[in-house]
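Below you'll find a set of structures to go through.
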Structure 1
Amino acid sequence: MAEKRNIFLVGPMGAGKSTIGRQIARQLHLDFYDSDTEIERRTGADISWVFELEGEEGFRVREEKVIEELTEHMGIVLATGGGSVMSKESRNRLSARGVVVYLETTIDKQLARTQRDKRRPLIAEADDPRKVLEELAEVRNPLYEEIADIVVRTDEQSAKVVVNEIIEQLGVNGLG
């Protein structure tokens, strides 16, 4: 790979962005970043604490700044937070600075993958996590689609199969 391009993973919580991103980075010998992990590293606190203290709005400001900085790198794989696409600035940066891969999944899969994860503030305390995920999907899915160069369903496939499918499509889309 002469010119190192960026790969940005978008999609809802539980789609597998971090897991798949790490594996893509390993296979393509790129650096891996996770925007949520980066926010935690910079604040010294976990995401739910940042949400509790600053609210979603404060968290989104931090997220936008992290995405702005990370997308300036070359040759990285970035797993973004599910809500990162709510910022027009972040959507524009992701679109302009790399190949955007939308990891699509069903509400059922999201529930199965996130039910014991207390690090997801939008559903951790929800009375009806399914309703919350459905409402988020209604708003966010069109935004993921808007900026996606590649769309891959993650429901019925192992992470390894998804990774291989993405790498194959990246070759077709000018990364290989």
Structure 2
Amino acid sequence: MYDRQRLIELFKERALKFGEFTLASGQKSSYYLDGKQVTLFSEGLRLAGEGLFELLEDLEFAAVGGMSIGADPLVAAVLTIAAERGRPLEGFLVRKEAKGHGTRRFVEGPVAPGTAVVVLDDVVTTGGSTFAAIERIQEFGCRVVGAAAVVDRLQGGAAGFRERGVEFRTLLTVEDFGIRPG
């Protein structure tokens, strides 16, 4: 069962770093959230997977995926929780660059064009990597019905999803860690 408070504690203990950082978005920040410190830890991944699964229960979709590497453990966790709860669900991963051999695809996994999907990410700042994954999976022919993140830094990502007409949900925000955005 999803324990929101424990997930917050794990982020504070394992993922939240203070200092001077340049984020993937290019923005400067006085703190950094290394989501992989939580999603690559057994208890953290279990909580994130359960939380995301429950967060998305009311949406109709057949697959979850996202940009490698941030989404990889989350996809595996949500698929595992779905299997435990008897819900058929497929996964996909989006490569940053097309595979240089074999199929030469950006999208890996058993999804097919027309599939309704949700795109996952660990931490969203402006949404850039999630938007790139959405673009790739739409080019592939899938229908994006939503996006979800473990943490929203509250720095423009949600507005970007609204502008693109993509429903965005999140388990936590930086405010849950006592951080004021801005």
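Each value in this text was obtained by applying a stated rule to the coordinates, not by laboratory testing. Just so we're clear, the structure is a prediction, and the values are computed from it rather than from any experiment. Cβ atoms are built from the backbone, for glycine too; each structure is taken alone.
In table form, for the structure just shown:
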| quantity | calculated |
| --- | --- |
| Computed -18000 for helix-only ellipticity at 222 nm (-39500 (n - 2.57) for each DSSP H run of 4 or more, over all residues; to 500) - originating structure among 1, 2 | 1 |
| Origin of the value 14.3, 42, where Rg and Dmax of the Cα atoms in Å, for residues 65-136 alone was derived from one of 1, 2 | 1 |
| Of the structures 1, 2, the one that 2.2 was derived from, the read-out being distance in nm of label points 7 Å out along Cα→Cβ at positions 105 and 129 | 2 |
| Comparison of 1, 2 - label where Rg/Rh (Cα atoms, Kirkwood Rh), for residues 33-112 alone is highest | 2 |
| Answer label among 1, 2 for the case where mean projected area of the Cα convex hull in nm², calculated from the coordinates, equals 10.3 | 2 |
| Distance in nm of label points 7 Å out along Cα→Cβ at positions 89 and 145 - highest-scoring structure of 1, 2 | 1 |
| Structure from which 34 was derived, relative contact order in percent (Cα under 8 Å, 6 or more apart), options 1, 2 | 1 |
| Structures 1, 2, by mean count of other Cβ atoms within 10 Å over residues 41-48: label with the highest value | 2 |
